[in-house]
Structure I
Amino acid sequence: MLIRTPAELGAVLRDRRKKLKLDQSTFAKRIGVSRQWVIEVEHGHARAELGLILRALDALDIRLDASTEQAPARGATRQAIDINAIVAKARKKKA
């Protein structure tokens, strides 16, 4: 699914949370945020901290795909991006 707005991301998070039968309080505790944070993100709050969003995606087993190429035809495979390698490379540049 292509997500283009904070509201779309919030809707995806809310839908997945509900499918996993997690209430907002339980989900908030799982990722270390307040229930109010979950409410705001699910309503499309545009200023949520990226690290917390990534933690929320991970807690819901949602995969983040940062590919830049066009979507392949059905049945075609595409090469996965190694986000760990990108982060490691960025850390080496800082050091």
Structure II
Amino acid sequence: MDMDKLIEALRVKIVEILNLPDVTPADIPLDGQLVGGELGIDSIDVLEMVIMIEKDYGVVIDNKELGAKVFASLRTLAAYIQEKSPGLAN
């Protein structure tokens, strides 16, 4: 899966699993702050995303420091998944 398709899929999944009011996939910025920013994504939401990423992509994010780095933005999240997911190897 190329990066653009992965990013679009993640945008849709994030909106679906987090039930964010008035947020559409297009509202999730590529390089904007993903957690704690304007989207209203909090630590509970991060847990939901971690579970989805493990289930859908086979990628484990197992500590807070890694999570902070991975969830910095949509781009960092997609890059990490693309690098670590067994199903997305280039």
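Taken together, the values in this text are just the output of simple stated rules run on the coordinates, not laboratory data. Owing to the predicted nature of the structure, the values given are computational and were not obtained by experimental measurement. Cβ atoms are built from the backbone, for glycine too; each structure is taken alone.
Tell me which of I, II gives 1.6 when you compute distance in nm of label points 7 Å out along Cα→Cβ at positions 35 and 51.
Answer for the origin of the read-out: II.
For distance in nm of label points 7 Å out along Cα→Cβ at positions 27 and 43, find whichever of I, II sits highest and give me its label. Before the final figure, lay out each step's value.
Details: I: 1.4; II: 2.4.
Largest one: structure II.
When relative contact order in percent (Cα under 8 Å, 6 or more apart) is compared over structures I, II, which one is greatest?
Sorting by relative contact order in percent (Cα under 8 Å, 6 or more apart) in descending order puts II first.
From which structure (I, II) was semi-axes √(5λ) of the Cα gyration tensor in Å, for residues 19-66 alone calculated, if the value obtained is 20, 13, 11?
Label of the originating structure: II.
Computing Rg and Dmax of the Cα atoms in Å gives 15.5, 43 for which of I, II?
Working: I: 15.5, 43; II: 11.9, 35.
It was calculated from structure I.
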